[in-house]
Structure P
Amino acid sequence: MKQTNPRAWAIALGMAAFLSSGGALAKQPLPASPQDLIDNSVISEVRTWLANPVVEISVKGQNARNVTMSQAEIDAADKQWRAERESEDQPLIAAVLNNPLSGYLTQIQARSGGLYSEVFVTDMHGLNVGQSSITSDFWQGDEAKFQKTYPNGAGAVFIDEAEYIEAVDNWRAQLNMTVSDSAGKPMGAVTVEINLTELARRKGL
């Protein structure tokens, strides 16, 4: 009788287990909650780069332009954004992505070394002012990321639940904060998607 190679048998068992799980790698658990990982040091760092004048100039400028904007106009702009995502003609998306604030936020994300997956800043209505990549929608005002920050005044912070991103094998959560001007008056909000897996690694967890 032919003997079975133990090593080959172990590999075969491993492959069988891998295939039976749908070919997916085991999901690594988070060592701590998003609220514990995204601590004051992480929040303070975000506040530091939000103090750049380009943020205040950009948000205040858009607030001034949109001061009389109606909900119907907001909905129309959001609808246009969603349509442009599926089109080659993207005037609204291009206008936002090519402005100075978007350029700055793109640099901030790049300099984070993988800690930030996405960054975007909204005005007093919840409309995007600048962003590091194309968001799924233009208006965030109907979402918790905006409703639990800007309307609650200066210093408001909302950390959303963690989400596992299987394609890149990491955990992420959104840090959302009110954005205030140099005088401390709320003018908009910021959302920073944090790579929790990378953050935990940096903390030695």
Structure Q
Amino acid sequence: MSERIENVVTSGTFSLDGGTWEVDNNVWIIGNDESVVIIDPAHNVDKISATVDGRTVEKILLTHAHDDHIRSAKEAADRFNAPVYLNSADRVLWEMVYPDWEFDSDLADGDTITIGTTELTVLETPGHSPGSVCFYSQDLSWENSSGVVFSGDTLFSGGPGATGRSYSDFNTIIESIKNKLFTLPDSTAVLTGHGDSTGIGLEAPELDAWIARGH
């Protein structure tokens, strides 16, 4: 049974450093007709549940712990009876939302998550937050790509994720993108935490321009 990718877009807010912004988030569901994993179940668990459509949720994977990505994680964990995975370097952000609730398991560089016949490999990509991670699969495809990386808020169409707020760093995110993402095949699709998808081959030539502009 082959695995496929489904995308749900949800709307809500992101708050940090005293500001609040309206955001649309990409929720990614990877699996088959029987079971799935969910990446970043943001904002609207009812809408996500409609796409899950009764399948077993094996795991909830979080790319990082900004509140727009995790505020609905407990509701999703309870709804789907699924464990929550996060890189523990983002604990300081997690505890802003959940001071009294702990995620189930840590994510570390090189870990593999298996769903059906598909493997997702964890890539630690700090910068947007201390514990940001991406998930890479050479087995999956998106719009005729060969391989996909779920980039969270590390890499977008047109540049790196924001680094102007607490617990973020521009030089760190550039090193993460250069050493962990731009070493992937050019044919790899980049499925982002917000907005349009892109590709490694489209973004990699722009690295020097991003460094020059500083964001």
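Since every read-out is calculated from the coordinates, none of them should be taken as a lab result. Keep in mind it's a predicted model, so treat the numbers as computed, not measured. Cβ atoms are built from the backbone, for glycine too; each structure is taken alone.
Observations, loosely collected:
- Source structure (of P, Q) for Rg and Dmax of the Cα atoms in Å, computed value 15.9, 48: Q
- helix-only ellipticity at 222 nm (-39500 (n - 2.57) for each DSSP H run of 4 or more, over all residues; to 500) from the coordinates reads -5000; which among P, Q: Q
- With respect to relative contact order in percent (Cα under 8 Å, 6 or more apart), the largest value across structures P, Q is given by P.
- Which of P, Q leads on distance in nm of label points 7 Å out along Cα→Cβ at positions 40 and 88, largest value: P
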